[in-house]
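Nothing in this text is a laboratory measurement; each read-out follows from the coordinates by a stated rule. Everything numeric here is computed off the predicted structure, so don't read it as measured data. Cβ atoms are built from the backbone, for glycine too; each structure is taken alone.
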Structure P
Amino acid sequence: MHIQRDRMLAKFWLEPPILASSTRFSPQELRKLERLVEENCIVLLEAWDGYFSG
């Protein structure tokens, strides 16, 4: 999963939910993004599966 804002980019794997790479996000912002991905991992995986299986 990719998260982009302005010129910042973060890439997360969803299984397991872990940061794969990032560019220009501060450490504080990355921690916040990691928490959001972890807390919403099931919903994100369901949306991913729905998008790519339909």
Structure Q
Amino acid sequence: MNVLNDVKTTCELLSMSRSALYAAVKEGRICALKNGSRTLFHRNEIERFAGRLPNIE
């Protein structure tokens, strides 16, 4: 995993759709970075988000 990942890669890593990822950004559950027109996600932020997902009981 790169230090910064684009939307497509982040969706693949988290097994979620683009719309679900952008909804999580809007809700403040995951932080995105902008570099020009590109939306990027830091590796640590992806891991933090995944670690906070609820367990299935």
Structure R
Amino acid sequence: MTSRLSPDDQQKVDQYLSAPHHQIERQPFRVWRLLAVILCAVIGLGLLSRLLSRLVL
């Protein structure tokens, strides 16, 4: 795909993106950790709702 920017503008964008503060090393995405967090949140909220329903009723 070709850029719709002029060569001068594309050079400015490339220079901006190559700045050191845009070169952050990221950790790999961990699917299982995300699923574990979501599962814990759902179980925790379910237990909290059961506790609250027993206190009200």
When you work out distance in nm of label points 7 Å out along Cα→Cβ at positions 7 and 31 for each of the structures P, Q, R, which one comes out largest? R
Upon calculation of Cα Rg over 2.2 N^0.38 Å from the atomic coordinates, which of the structures P, Q, R produces 1.07? Q
Which of P, Q, R yields -15500 [helix-only ellipticity at 222 nm (-39500 (n - 2.57) for each DSSP H run of 4 or more, over all residues; to 500), calculated]: P
